[in-house]
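A short reminder: the numbers here are calculations on the coordinates, not readings from a lab. Small disclaimer: the values here were computed from a predicted structure and weren't measured. Cβ atoms are built from the backbone, for glycine too; each structure is taken alone.
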Structure I
C-alpha cells in the first residue's frame, strides 16, 4: 500500500490530536474518566496540583522510549509530538469554549467517539499518543491482534480500578465512553485491511 506523504502525515497529526483533545474536553466537562494513560491522567488531576496536560505528557514519556526501541525514531518522535499537542490543546480548551449544560451520557459517548476517531487518524499516519497505544500497536505488529481489542482490555482494567475513587454511575458512563472509543478502533483499524509501516 502506498505510503502517505510527509505533508499528509503532519496534517493528519494536527487533525487527529485536535479531535482527541475535543473528546477529552467532553469527558473533563462531565467529570468522566477513560482508559489508558489519558484515564490515569484524568484521575490523577483530582489528587495532584498539576493540569491534565502536564500529567499526561509525563506519564507517556516511558512509552515514547519504548516506541523508539520498537518502531524507530520517526514513529517515536511523531508520537511524542502528538502527545504534546494533545496536552497543550486540552489544557487551553477553556480559553475558547465552555459547556453551560452537561449531559454525562452524551459527553461519555461523544468523548469516546471523538477520541477513537482521532486515534484512528494518528494510527493510519504512523503516529500514536504513546502510552498503551504503543503497546497495543506492538501486539498487533507482532501477533496480528486488533488494536481495539487489546486497548479495550486495558481500558476496562483501569476503569474497574477507578471504582475506589469515583461513584459507580460515573464509572458506568465512563465505561460506555471507553467502549465507544474502542469500538471505533476495533471496526476501523484491522491489520488485514490497512497495513501501516513505521519506518
Structure II
C-alpha cells in the first residue's frame, strides 16, 4: 500500500510550501486587461483561470483579494484576456507588480495597448490571441461552512476573438505553435507548451 502525506488544510500542510496550486497544475494564465471609469489601464496575470462553457463561450478568473482589475471590471462591465506565451513571459511577469491604480502595466512592461473592436479595453498587441469579454458575474467565493473568502470569481462572455493567422493551419488553431506558458506551483514555477509535448487521443464512440 502506498504511503501518503495526509493533512487537513485548515491545520496546515507540514511542508515548506503549500502544495495545493502545484498539484492543480499546470493552469492557464488569466492575463487580464481592464480600464477604470476614469480611463486608467490595468494589466495583470491571474493563475486561477479557465474556460467554463461553449455556448455562450465563458471564461473566468479568481482574484485572492479585491484588486484594481476586479474594481475596473465591476465599474465598466468589460475586460480582455490575452494569451501569455514564452516570448512574452518576462513582460507578463512584470505586469504582476503591485503598483498604484493610475500606473499602466502596459507601459511598465513595454507592451502595446491595441484598441479592441467591441469593448473599450485594449488588448496586448504583442499577444497572438485575445478575447474581448463582457462581464456576466462577479461571485464572492465561500468555504464549506458558508463563510465568505477573500476571493472573487469573475466570469465573462467572450464576444470577440483575435488570433494571429500564423497559428491557424488547415482551418485549425494550433495550440502548441503559440508556445503558451502555464502556471505551476511555488512562487514562480511555469510550464511551456511545445509541439513535441502534444499527443492525441480519440474519444470512445
Among I, II, which structure scores highest (criterion: relative contact order in percent (Cα under 8 Å, 6 or more apart)) = I
Source structure (of I, II) for distance in nm of label points 7 Å out along Cα→Cβ at positions 98 and 114, computed value 1.7 | I
Name the one structure among I, II that mean count of other Cβ atoms within 10 Å over residues 10-17 of 18.9 was derived from.
-> I
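I have 2.1 for distance in nm of label points 7 Å out along Cα→Cβ at positions 90 and 122, calculated from one of the structures I, II. Which structure is it?
Details: I: 0.9; II: 2.1.
Label of the source structure: II.
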Here helix-only ellipticity at 222 nm (-39500 (n - 2.57) for each DSSP H run of 4 or more, over all residues; to 500) has been calculated and equals -23500, so which of I, II was it run on?
-> I
When you work out Rg/Rh (Cα atoms, Kirkwood Rh), for residues 58-153 alone for each of the structures I, II, which one comes out largest?
-> I
Candidates I, II; Cα Rg over 2.2 N^0.38 Å computed = 0.96; producing structure is I
